[in-house]
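Following are the structures in question.
Taken together, the values in this text are just the output of simple stated rules run on the coordinates, not laboratory data. This one's a predicted model, so the numbers in the text were calculated from it and none came from an experiment. Cβ atoms are built from the backbone, for glycine too; each structure is taken alone.
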Structure 1
Amino acid sequence: MLKSERLEYGAFKYDDRIEKAIKEIESNLKSSYNVSKRTIALLLLQEDSEIQEMVRMRESSFSQISEIVKKTKMLFTEPLYYVITVQRQKKVDEIVSKVVYTRRDSKNRLSNWLDKITVQPLTGIPILLLVLYFGLYKFVGQFGAGTLVDFIEGNIFDTYVNPWVDRMVTTYISSEPIQELLAKEYGIITLGLRYALAIILPIVGTFFLMFSIIEDSGYLPRLALLIDRVFKAIGLNGRAVIPMVLGFGCDTMATLVSRTLETRRERILATLLLSLAIPCSAQLGVVLAMLSGNTAALLIWALCVLLVFLLVGFLAARLLPGERPVFYMEVPPLRLPRLGNIIEKTLSRMQWYFLEIVPIFIIASVLIWIGRMTGIFDAIIRLAEPLMVALGLPPETAEAFLFGFFRRDYGAAGLYDMKGSLTWTQLTVASVTLTLFLPCIAQVSVMLKERGLMTTAAILAFIFPFAFLVGYVLNLILNVTGVVW
């Protein structure tokens, strides 16, 4: 019995094409190795760089071996290391199925059914749209960016905090520049802390809560499988869904996470798309809050950003050299999210927000104050005003774009303050352009560290004119068609 089992399970055979290649390579291996020639042949077929170098140094027939590997690769549509792994896994599943019994209870059947419908395009895409609608639009956009922001900003800051701060500062501080630094229109407290605590915090908090629920359920790996085919068209694979989804929380953090992608080409593509077409949670929430009152405006914004994401990714994937990535990912079982995990993840991310982001808002307020005191900001805004006019926007919108360079959400919050004086067409054009606009300083600094000066400069040199070009074309289309007003 044991002998037959060893014969059945030990002498594993791949399909005929691979077995033929193994034998041909073995016949060309004349030197002795610490492992079997079959193992060396398999590693050569999988293009293991260390084994390739070893065989190149020891075998005079290495060119013939390379030719065998090349011909074998042409017999398959997938890379050989993927084919070999799949065949091994199939054998493992066959062995396991003979010794492991799976209970066919209702819970298991439901889990298997959910597994299937979340990764198949016909059912998976509607499920994804439902998650986006109820998770991002209704919960983050309407509840977080609408109800919570209106209450905290309108009922607390505008009614009590800001008037009290203005009164105290003007009463006890005689220096007008210091008054401007702390209070009034652009003060650290009345602008910086108001943006951070009254506008951005509720949006980030609701996003982190929803993201923790989705993450703990095991849905993210299934989303990766679902969109793998789409991502391959833009030079990425399903694994890139992790930094892309994280980008909806914070593009700076997502740029760091992109280092987990396999190739430099993938990392550059992911960084470009994160910098251009992935709004962070705060910016996304503010845009949703601004445009939620007009369905056409919101749909146009979403469609424009999505088209830019796909078009730029598609073209960049064909311009950048390098091999296309292969996708494989461990898929954990679906489960009901655990309350303890959700609370822990949400609180840890909120702690990160307070420690990392709130100080940046304060620093941005100080830089804005310095820029205004020295006249630098006013000069930059005057230079940018013709660009705003070309987009069909009032000149003062330039201020929101300038603030957006310090923090994307800072600029979006500035635009949110102006929404009462803009038409729906102007809000739509401004939202699209600001979404595609330059990444914030924090993200740029991470890009410099991760991608280097030349790559970062090339990405920024492309994004700046491209964002305004898209805004200009969109403004022309909206004015001609009159879809929004």
Structure 2
Amino acid sequence: MNRPSRSLAVRIALSFAVIVCIVVGMVGASLYHATNRALSTRADYQLIGRVEHFRSLLHDLYTINEIEARPKLFETMLGDRQDVIMFRRAGSAAFINVNPEQMPLPPLHIVPMTRAIGLDDLYEGSRADGVRMRWVGAQARIGESGEVVEIIAAHVMTQEAIVLSAYLKRVWINVIGAVLVTLLLAYWVTSRGLVPLKAMAEKAAEITPNRLSARLDVAHAPAELQSLAASFNAMLDRLEHGYERLLQFSADLAHELRTPIGVLIGETQVALAHERNVVEYRSVLESNLEELERLARIAQNILFLAQADHGQQQIERERLDIREELETIGAYFEGIADERRITFDIDADGEMVANAIMCRRAIGNVVVNAVRYATAGSVVRLSGRADAGGAVVVVGNRLGASLGEEELARLFDRFYRGDAARSEFTESSGLGLSIVQAIMRLHGGNVTAVCTRDAWIEFSLRFPF
């Protein structure tokens, strides 16, 4: 099953929310760890300061008995009622033991009295409930007696844990709040920012086969959407042009097929209206066969153009003598040329690389087109030359009137006829020049037409090597 697609505004809002969540979370985590380190360092220095104070205090006393006589003095100096303070002789039990929760002593390194206590001398521990503890042990000398005792102190970081817990809650609240605010603002901003896109979508929805002339407003579109709107309009231009050509093609095809089909139906109805002899039936069948062959040629030409448009034709090429090919084609069309008193003037040399059958078909279509259009009693010139880039075959003839640029551009359209003269002397489906263009495209070449003001028209077919 396909998942329902989320809107672009929701996706952008969620993306911003994720980004804010990551950024704010990283900032909050960084500040949390910085606060944790600051509180831990502060507690460590307080613990070290307390033990150093005990060292100084013991140095002012005379005997251990004075310490034992005033244990409350040392209890009041603890930072927290959960903290630990012990005084003991080396290897003996503590003679002052303030350990409210009876926490076991960790393996400590006792700092000698000749050295000050540093942060590296502290030991990390934890209470049963997971609260961190910091332990330290140090030696101290008592007054003038010179006795040495060990001071063991620990700080339970309960208050620090409470502060950090409250801070962590604030971090989460800020992260969640920032994400929600960002989500709402991003959705609102994105929804407003996508209004031009919605307008483009509504405008595109209005486009139908009957309204292909509608276009998107590029000038008033946001800069980021102008290229999209321009590309969409260009696509609509191509679609409109293709649709118009398709409609024209359909109409022309229907017109081309209507004539032979109408002839077939009419002659068949006439033949069936009365009893006929064998000769008359044979005449009708021969006439019908001509129309059927015409239909077959139209279908074959349309199929060839469809295959050429989709690149389904694979051609094999060979070297051909240009003059020999032009003379063969001229001889083939000599009969219909004689009917109009048209002669061929051939001037060619060199070779070309092309598919023999397709090459002859392309040149032949141009030649028969020239014979149809040429002024009666004139000359059709066939010339060909080879150069470094390939070979060029040029077919030229004199027209009754010069052609304009617009009409020249339409000569290669399917079923296009300039005037009735195009089909006056030979049967034509209006696909000849379209097939020429398709064949040249398959060869990687091109065909062009130019017409001078004195009505001389030339078709140039370039066959690349």
Structure 3
Amino acid sequence: MKFLSLIGKSFGNYLLNYFEDKNEAPIKTQIKLLSKILKYNSTTNFGKKHHFSEVRSIRDFQKNCKIIDYSYLVPYIRATIEGNKNALTNSKILYWAQTSGTLGAPKLIPITKFIIDTYSSLSVRIILHYIKEYPERSEFLDGKWFLLSSYPLLRYEKDGTPVGFITGIIMHPFGIYSWKKFIRPFYYYPIKFLQIRDVETRFKRIAVDIKNKNITYTMGVTSVIMNFFEKIIEYNNVNNLLEIIPNYKFAIFSGGGTRKYIDRFYKIVGRKIDVREGYFATEGSFAIQKSDKPVMEFAYDSCFYEFLPVSNKNKGIERLIIDQLEKNKEYSLIITCYNGLYAYTMNDIIKVISTDPLQIQFSYRSGVIDLADEKLTPNEINMAVMYSANKNNCDFIDYCLVGVYNPKPHYIFIFEFKDKNTPKDYTLFLKDIDLKLQELNNIYYFNIAGPNKGTLTSPELWVLKKNGFIEANNRKINEFDNIGQSKINRYSTDSTILKYFDDLIISKYYLE
């Protein structure tokens, strides 16, 4: 029965106009949204301290509320968990979404009904834009939608609020949406298998079960879906995904870096299929891809957005809003939302592709190195390296870390050790770094050894000959003829860096 595709084609444009109405006047929508957020939360501890009730303009807000990061929110989050429900936001916190954190202390992001509604709204908007562009392809709605998420519940905080990962929370919001039971027949959400602790058993059970489902559409974090699909192919002993789910037609990806995975995705599937991208994060949902063009547009009714130019080093630079951005420039994204994130830095860098309309691409995450949403910080990496060096009684001249996507996402540690202070066992040295990173970064553990095992594969160790880093840096100087730009980045996902180490490698080591 072609029920949903018929609805999509018949009423899709009406629904899309309803959802996108506020995006027709971006500045007006943004100003109105900020005013509502501040007024609603003016009586919170945070709102009182930052004089929300006195704000009459965007400039007032920027003056009263400086840019903050997660560490600034920690006292308010602790107060909320201790029982002060209005410390950070007057919205009811339905869940705490856990993300990776520095020094092994995971961040807890407040999740409110507004956040969940916005996730759902933006996902629907992506589909409606796609159907508007290609109405003849709407039949993918009549199959099963495979919504690959994490298990929704990790634990409960002491205030009784459940804690989970955002993908699980969005998929399974613990009964607050009674209407969801009516659409359950349309999607495949293998929660009974997600509860299985053993990773390989979980993958195998889903890989077998999915063969009986008419999967036509998937949605999830790019790197996790890639890994899972490869497991399906492996366990079913086939060449590509279409041999298992032949009617697969459409995918929505999120998590940043989607385009770096796209060729691998087509190979896994067995042919090109239509893909759309959403800019979704634990903190909220921000932008969607509206056409074949690989760019996204902000949802102006989701968050209030501010931007800092990446190229300008002046910390006193004016915080910009959406109508002040310039084409082909990069900006750091700042958000304000109902869930208690005010002038909050995402540490995400976006690039403006067009200003009329405003279209962006996700560039990279500032201050971290990231392949599959693990967001390793320099502090975490350095702690793991020093821990392993001390444990293995060795010392080094220098090191760098390069994240690569091919053939699968993994990290390459490049070290130049001191003479007579090399590790006795290089593989053990690498293993100790890996295990320490798993301990320090929760998402790294989940992706390399936990429930999403295989999303990241084991790291490599490349050992340089004497003066290797000096020679590599000299090569970069000679290439660019610019001493100021000569030093090779300590942490990077730019795989072209590896060329500077050609013929400087003594040996390479891998973990099984």
(request) Determine which structure produced the value -21000 for helix-only ellipticity at 222 nm (-39500 (n - 2.57) for each DSSP H run of 4 or more, over all residues; to 500), calculated from the coordinates; the candidates are 1, 2, 3. (result) 1
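Where is distance in nm of label points 7 Å out along Cα→Cβ at positions 118 and 302 largest, in which of 1, 2, 3? Don't jump to the answer; show the numbers that get you there.
Numbers: 1: 2.1; 2: 9.8; 3: 0.8.
Structure 2 comes out on top.
Determine which structure produced the value 1.00 for FRET efficiency 1/(1 + (r/R0)^6) of positions 150 and 254 (r between Cβ atoms, R0 = 30 Å, to 0.05), calculated from the coordinates; the candidates are 1, 2, 3. It would help to have the intermediate numbers written out before the result.
Values: 1: 0.55; 2: 0.00; 3: 1.00.
Checking each candidate, the match is 3.
Once FRET efficiency 1/(1 + (r/R0)^6) of positions 46 and 318 (r between Cβ atoms, R0 = 25 Å, to 0.05) is calculated for all of 1, 2, 3, which comes out largest? Walk me through the numbers before you get to the answer.
Details: 1: 0.35; 2: 0.00; 3: 0.60.
Biggest value here belongs to 3.
A value of 198 was computed for volume of the Cα convex hull per residue in Å³; which of 1, 2, 3 is the source structure? Display every interim value, and only then the final one.
Numbers: 1: 198; 2: 342; 3: 161.
It must be structure 1, since only it matches.
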